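Pasting the structures here.
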Structure 1
Amino acid sequence: MTTASPSVPTTLSRIFRSLLVPVLALLTALLLGAVVMLLSGDNPLVAYQGLWEGAFGSGRAWATTVRKIVPFTLAGLSVAVAFKAGLFNIGAAGQFLMGSVFSVFIGVNFEGLPAYIHLPLALLFGILGGMLWGAIPGILKVYTGAHEVIVTIMLNYVASLFAGWTVYAGGTQGQRPGPLWDPTAGAISETPDVLMSARIPWLFEPPYRVHYGVFIALFAVIFIWWLIYKTTIGFEIRTVGQNLRAARYAGMRVNWILIFTIALAGGLAGLAGAIETLGLNHKFAPEFGGGVGFDGITVALLGQTHPFGVLLAAFLFGAMDAGAARMQFQSGVAADIIQVIQALILAMVAAPAIIRMIYRIRQVPAETDATKLSQGWGGS
């Protein structure tokens, strides 16, 4: 069955409709954030001016924003890819940590390897660490029926404890230190610095500290877009996510697709941890994990789970994170207000019906891949 390609106006209209609700959700969250600041006695105009200057007001501000886009993008892609198969990957935080640990293991060992082998190997192990941690809930879901939300949340704690054990500094009771602990760090739990041959080179050297991991993240966005929308396996992933029964009826390998998709999601989060370790921190300590994995949920939802939408949402979150300190210094507002705004964005995006009701937007039903399949569309 052949179909005509959509016209340019139709495509632009579809893009506009897909962006309208997230943009209105963002503006609504900023307005509500301003109300919170007013109620606490702060000036929202001064605060948002400080936020803008902290994110874009200088070369170093831009560098900080760009640097922070990388983990947000990859964590957002991790959650978005899982969503495409109807899976909720709440485990990006743990997968991020496993990617960090696996990559730093390679990074601090194998001295003498040339950089063109050592660095790709360390990145690959970071991806494998995340994929391993992502595959576990996929396998349990397929073969035991365990819900991936519960399993991934629990595995976050396991990953955190495991990562902490690898760099444990030991104690006064004779406890053995972790296998990756740096003996020169004293009582500090951290690894040695990764070898120079395993470090991602600087794109802009300190004080800007922007590394070539930016291009790895951009490549990941393009690759995931191509995989999801231009390949047969991407069509299968989307169909499984939209109608599991239709996918089974069509003879798709549903169990394999579910395991592969959440493992791929874990690999993306693991890559985020590897890039942060090899490109920015040059070592691993438990506190370096931060909340990037959980922020990926908001980034994915704000980006409508589309790879390029995720990139735009990551840019927004990178800017907000970069500008938080300047915002606090200039206006006196608590830095935690950024987290309040991010939470409001998540609430607005997660409940699009509220935005449509407030702004009287009519919802246009979208044609899904499962619908295409039932109508005899044989490709993606």
Structure 2
Amino acid sequence: MAETARQQLFGTKVVEKKSRAESSLARVLRYVFLRLVTLFITVVIGVYLTILIANMGGYVDQIKRGEIREAVQMRVLADPVLRNLPADARAKRMEDLIRLEERRLGLDQPFLLRSFRFLESALTLNLGRSLQMNSDSGSRQVRLIILERLPATLLLFGTADLTLFFISLFLGLSLSRRYGSFWDKLSVALSPLSSAPGWFYGIFLIVLFAGVLRLLPFGGMVDIPPPNNVVDYALSVLKHLILPVTAITISSIFLSVYSNRTFFLIYSSEDYVDMAKAKGLNDRDIERKYVLRPTLPTIITSFALLLISLWTGAPIFETVFNWPGLGRTIYQAVGLFDTPVIVASTVLFAYLLAITVFLLDFIYAIVDPRVKIGGQGGGS
């Protein structure tokens, strides 16, 4: 009888565990579905607003029509056959050519209708053709333009943000051990310097190290003409990276160090840290297990936001350094009213931001056991 009771109790526990597992799985799947729907709606709204802003509610269409009319007039004047036609016939031919070109670009349809078609194309990454810009290969495909410029931006901001992230993490932890020291007070005093953007410091660095000392290049990504040897090419790129990476680091390092130092100080004063010290644990173990571990969610969030900045670039910053990346491309596209390129860049940023926010919830649950996906009071 006792053996039978134990087997029944064991079977009951197995059923309860299975039921809890199925309930947890259902909760996670429901959360994932709702989260994806919410993020997708957010992306749709953001992309559509970008389309409206980039097209100025239809004002850009007027600019396009003016450009089409001017181009057709130039074509007619350059064609001897059309130029020698009677005035009425020539004018009619010009209007026919203008309407044909407008129909080809879809300008014969209402802007509201075209905006929703543009939205569908943008969300499916069917980015179409640029209106003014060309890729290095001469193509006007927006996808090629973006993909050609993207690696340069990833290289620049990836190097700068990773350097900034690890330096600020190391210095923040180091200063938290020396609270009240000269270096700690100096870092606090210098934190307002991070209010200036990177391009502001970049201008001074270019004037000093390129213009006066002539130690580093003024801008660009590689020497002209580019070296043929792989090693020399890599060294040339590295030389061109020094000034922009330094400018980005200077513009953010003080505030990042101050934020990390303050955050580490807060967790260092917790009761469980004092208890660990009372047990005789060494400082390294205390920092790793009792200070760094609780700060992981915030550290991961900071790093994720840095990764997002890799894709967006910085239009003014890349323009100052003449860096052939996505940021300078966006800057040029805005000046040329090139709506497809502007929207394409925004779509990439919106998708990356949504994916990052989505993944952060799961990463929080992994690094912090207190966070339950889809549960009450959890990280959702």
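Quick note: the coordinates plus some simple rules give every number you see, no bench work behind them. Here the structure is a predicted model, which means the values were calculated and not measured. Cβ atoms are built from the backbone, for glycine too; each structure is taken alone.
Of the structures labelled 1, 2, one was used to calculate Rg and Dmax of the Cα atoms in Å, giving 22.0, 73. Name it. Please list the in-between numbers first.
Details: 1: 22.0, 73; 2: 29.1, 113.
Only structure 1 yields this read-out.
With distance in nm of label points 7 Å out along Cα→Cβ at positions 82 and 362 as the yardstick, tell me which of 1, 2 scores highest.
Working: 1: 3.7; 2: 5.6.
Between 1, 2, the highest calculated value is found for 2.
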(message) Quick check for you: by FRET efficiency 1/(1 + (r/R0)^6) of positions 58 and 130 (r between Cβ atoms, R0 = 25 Å, to 0.05), which of 1, 2 is greatest?
(response) 2
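Have a look at 1, 2 and say which one yields -25000 for helix-only ellipticity at 222 nm (-39500 (n - 2.57) for each DSSP H run of 4 or more, over all residues; to 500), as calculated.
2
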(request) Given a value of 33 for relative contact order in percent (Cα under 8 Å, 6 or more apart), point me to the structure among 1, 2 it was derived from. (result) 1
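Output the label of whichever structure in 1, 2 has the greatest value of distance in nm of label points 7 Å out along Cα→Cβ at positions 122 and 266.
Details: 1: 2.3; 2: 3.6.
Looking at the calculated values, the largest one is 2.
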